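There are structures below to look over.
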Structure 1
């Protein structure tokens, strides 16, 4: 009770002082405070040194560390100078990763930003980008940044100059490059361009006309709280920069620029965030677009409303990869193909295929696409172990708007090419298969129409499973792996992806090894080198990538935004 007698008056006094002197939360050191509202790029990384350590100790990190890049390069008979470059690069990375000063600089928050600039055709683009980059970091100890810069300057003393309330420090590196830094509270800014650094300081003091003060930017960034990695890209700004660069280049070559401003500037801004949890990695990306700039040929893609899908109910738990979308828009795809034809005025393999389809069916391609809706399913399964070739089982399912007409198209193709087909009844459905294509038991191209879907597969079994699963074989939507990454799969979406990376990487290893055997039959020298690459580089990398055991993604359109979310379950068994 006696404690309350003292605590309550102190608490009331604190509230009174806060009301008189409210804290200025605008002074929080967010990197956006230093940046122009039309900044082109921002990447923010928290606890970078710890993230590097975590990755280095992961399965993929261990694999990368174990790869003998110098030995591989030597066995591939690369030039000695190239081998020396690889060796020095590896050693430099190792020294940087272990350097306590560098680790201190990377210790807390680090941001890299590219500010807008006017393209100059007389100056190399890389040089212009470097001159407009700014590094904003919070080292564990600011003195470590100074020590690091003194290394690059060969110990030469820096030159200081005041700028308002700040002290800008200049270093001259051994290579003649100028590096300028300034400390603002707990943040340290670094650039090669002093005028850029002064602009950042002006932004910080002014606050109002900055990226941090932009309402649209702030509202979207609220979707990314507590990210380990955060990124922002001014897509429209980059598009304008590209257009200017192409125009300048075309003028120097006396030719017409070929950049299509309307299409490229459809997207305005892109945001990305990553959250690292206990055994999971979650990611989100948001792409804003301008509805007024949607090209006519893409209108059906952007007008498809998100919907709930149960397409995973048609697939079995052994599916390695599953993709569904309700906005693949066959009419838009055809229009894009036609547009390419008009631009290039030359026949492509796709043009030949479309003409062949029209001849075989007696129907124009424009009419054919009208038979199909925007709903598409793709699925991949592992093939039988005893097959001669490691060909996966693949299924395509396209929703039909006019199923009888689609069936008629299939029959016309069969008659036109005199295909030796077999028909098999499964309940009320007929599967048409084309046998004796290859000496592989699982390779039997097949088609069927089921529940208003046109099914096309390289085997009969997947179509059977689409109709009804085998006894004791659960649906993909019921499998534990699927539900590990089911973060919004049952909400309204425009597309879904499920990927069993742990199993798919094994399938890819088999395919790569088989490709190596094929090369061995053609050229012994090439085969020997490909074996080195496969055994000592590709296969280890596939083993490492398998740590991302299961991945699930969803995409949906909302309020002039394309939103993509992904979840990966980490299987870090080494």
Structure 2
């Protein structure tokens, strides 16, 4: 008998989904193995989530049964013991020539298809069974765009990556499932445990808001967060309450919006669902005993010489409580943006001042993500620039056998640095390791322009021209080549400023430094480098005459 109907409380409101739709990718050739006269198994060559599609010819009323599975029994038949049974598809023929059919309301995770009540085209058919003219597996998954790729020289790593990608796709449907068989519920631990890989590899800008909407709709009035969203099933009864809610699962309501912000720089989910997040954290505090959470599934399905399932190796309180901690310490994650007109550095200093003023020495803090990079990079940017400038100067001094000529060649570097800082300000990016890489690149590029002007000026001076004429002719002759090469470089790397997707922040930071730095150096430094050459050459010759 079916379980009695349970009246549920109303959650949320009905809304039009913005979720990326699912798509079907047909796949896989088959290899046959016979079980008996009435059945055979096809190895489709790829484990996937989906369903079979067949083209069959036979008499009206004949039936073809398809049993799908990931594994086989010792006898070679499809084995659904570990994945939920019995799951099969059955088609009744119309008897109207070639008929093509596939299931419309169900899918399953499988590699093998056991065909019962039919024969393959071209095989003997004494029993006049329907003839299976074609069969293929239809791989069904969400159409979220793939935004990254991986390939290396090691075939094992490449194969492992393809395997993982297929597994992720198989569980990326209208919700994130933990396996493409059985109940196919949206188990929430998948969202944050796999969150970094999902957000890095796929464009979830349409999927993630739907996930958060599902969680908000499923949240109970007391703030509790069920383990699945949407909450199609209510787990009740002895041993089932652990499935109903578990901090490691429900914690996705708080963790996932922050992951989304860290990846895309978009705080809209945090803003929209902040009250839901607060309600859940407040609810957990009511369930804690001396600040320790001790309910839920714990380290579900851990390994050992025992039946898999509930945690045996690790106490539930240890796992449940750590979801609310950072490096073993009780924490509260704080995310903020600086006010318009203020720099990120000013915001960091203000935050540090507020923490010291209101929390004193009882609480510690650590910066993460971009703020951490900025605090580390801020003290080293000057050192990086000075060292790069010093190396460039010493190399030129050795080349020219002079201490004065290199000064004119490197005088464009401060302008390039000013342009890099201006670029960071305009683009709203902090000074990070990528900015420092850009500064080192600017040292080489801007010094190159100065070297060309100084080199030509030295040649003209050696030919007997006055210092001013030599400087003027060098600047005049080299102006057009410098403009052409520099502007070509600027426009060539300008797309970095408009980067999107995973890793966009690093590309924008690098682009802001080199584009603005090189542009300002080209427009200003190219003009006054000849003047600096004239000044330094006069000082050198005057000093030489005195000697």
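The numbers here are math on the coordinates, done by the rules we state, and not lab data. Since the structure is predicted, the reported quantities are computational estimates derived from the model, not experimental observations. Cβ atoms are built from the backbone, for glycine too; each structure is taken alone.
Calculated for structures 1, 2, distance in nm of label points 7 Å out along Cα→Cβ at positions 138 and 514 is largest in 1. Of structures 1, 2, which gives 7.1 when distance in nm of label points 7 Å out along Cα→Cβ at positions 162 and 530 is computed from the coordinates? Only one of 1, 2 returns 7.1 for distance in nm of label points 7 Å out along Cα→Cβ at positions 162 and 530, namely 1.
If helix-only ellipticity at 222 nm (-39500 (n - 2.57) for each DSSP H run of 4 or more, over all residues; to 500) is calculated from each of 1, 2, which structure is the one that comes out at -14500? Source structure for this number: 2. In this comparison of 1, 2, the computed figure 20.5 for mean count of other Cβ atoms within 10 Å over residues 50-57 is attributed to 2. Thinking of 1, 2, which structure, once mean projected area of the Cα convex hull in nm² is computed, gives back 38.1? The correct label is 1. Work out which structure the value 4.1 belongs to, where distance in nm of label points 7 Å out along Cα→Cβ at positions 402 and 434 was derived from one of 1, 2. The read-out comes from structure 2.
Of structures 1, 2, the largest value of mean count of other Cβ atoms within 10 Å over residues 266-273 belongs to 1. Here relative contact order in percent (Cα under 8 Å, 6 or more apart) was derived from just one of the structures 1, 2, and that gives 10; the source is 2.
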